[in-house]
Structure P
């Protein structure tokens, strides 16, 4: 199947302002692109691309004063299959974990393992090791948090989500990531496109989505505590320790986001 994906962001800047934009499809899905997802700006400005420390594609620009538009539109090939399930995936003891996974056992800006470890062990120590334990965490988070766009907050952490019991998809992911790390399971935050492929209407307004991956059985596996069921049409943009590492835009100066559109639509044959 093919999915049309893209975005359009419109900002207002009072002065020339540097920006970092993390919006390109992840390099692991580049071969699926029917055409490159080139970033276009209006007014046109030089764009410098680079890879960050997690391997994500990022773009540096200096936005001019006034209205500044950033957009991309492309088509991606997709298997149409839902997220893979591997119930037999084992949990590795810490000494056997690859070195590159150890970073994802540590606390981070939005995932305070120090504040949640005692709670995590009380809640999940009785769950089966491996896949079953991560699924138990997802089940708890899915049932514990009330979803609502009105609950979005750029500063809300996993500890706050646990106590507030409300949030958006990134909050679900942050709390699950923190719990996994508390249980010695490497977990990393993911952001990308996730449409309504295979779901009946009505459809919610489209946005970028947040989920996570856990390291089990020698591989990284996708989990989505917000939806808590395998979904089709997931297109990764970036991975990191938490949302601070994969912000779609970082601006080094005052600005106003005037409009924000994201689309991810199945192309019917």
Structure Q
């Protein structure tokens, strides 16, 4: 049986009187590509932000390989957590910062590409490599750990070569075509050495040919880097082609989940989302 990588249980995120995510529970298992789909405003990116520590959820728990990384039970409600070997209980509040969650092995991209546009391709990836660096401010300032710095630079060049970006290493990120900017953003995420890669609408703004190339790219990096992938995506051809399982949100609630074939036949999904896909 494959190991449970990500477990979300009863996650709720409320902004004033608006419930963006409503009692959401999902599981992602090792080696899977799992898609989270739904209409605009369904709560997909909000769910991503709860996982990665951008938001502290109003209620619920997120665990990564059995370790609680996010938990909030404001009423003090304690539940059994089957993966917590120490106490067997949800802590009332756990809120790791995004950088600590990244160090645990979760990396993400964003719907709107967030590159350091005034830095080169090489520098964008090197910055991410420093997430795993052992040096502190003092040693970095006085170049004490020059061996580690050299290692990170060599690993950055190797990663760029693997992703077909080496010849562009000295180009500014802002000068790249859109598709290559997306590839660079994913490469930067890979530089943090993740176990779980979270992609927020990676095909946004791409034409059919670029989307096809992206599908092949995601499968390639999943296999090469032994990744588990959780993605938000509106391009149904991409979702149906590469996903092992799909979760469907509507107005913050989970309305269906299953294999691509099962989801395509689900009438609630057709009514809420797939039935209007051509007009979206």
Structure R
């Protein structure tokens, strides 16, 4: 039987550690504030934003909420980001994605001050990661690394395959695995002989957004499978990129959906908020 990696339990462990850290900072006179901006009422975004607010409350940091209507213009959003960049009592700025179609996400991400980019999406943050410099790391890939480490899974020397090449998950995931001394392959929609490529992986990380695409034919016996996908199956039930029932019997460890990677993303975001203190002047 595969070990089921419990993201809820591990994320709670991390949040408890962050709670102590936040209290120490408060005793030093440092109050941490995260500003969360949401444009429109995308149902999934509403859930994420609510969970982020709860996370802030749990570890003891202040959150400011800006819930803007769908018709908010790009300039209005950029003006708000600019105001928050200037506020010394705001440590982190998070613009919830996706944004409405009339707003260019890349422009908005670039407008956030790099020292307040707690999502780790700004080009400066990504560049720092690529050359091994300090900076904010994209929260979901950082959460995957913590899941592996805190589950006692060795990364160094392992053959890792990342399925997906997005700027938010796939690319930073590969860079973080390289930092941990893994041998890394990135596979994607144009990869030939995909089952052969994924079948070499000691650690397989999927982030492709296709419900239950990964079956046991893609997985090496005894591999570790980390499912970053969040999808809905034909019955509207939440599921990952991995067919859990089919793959679980052949792997050594696997994350469920929900309850695997998802909770870790918020824990890493909160960790970035606390790290922001060290990047900003008193």
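Since every read-out is calculated from the coordinates, none of them should be taken as a lab result. The structure presented is a predicted model; accordingly, all values stated were derived computationally and were not measured. Cβ atoms are built from the backbone, for glycine too; each structure is taken alone.
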Structure from which -12500 was derived, helix-only ellipticity at 222 nm (-39500 (n - 2.57) for each DSSP H run of 4 or more, over all residues; to 500), options P, Q, R: R
Comparing distance in nm of label points 7 Å out along Cα→Cβ at positions 127 and 183 across structures P, Q, R, the largest value goes to R
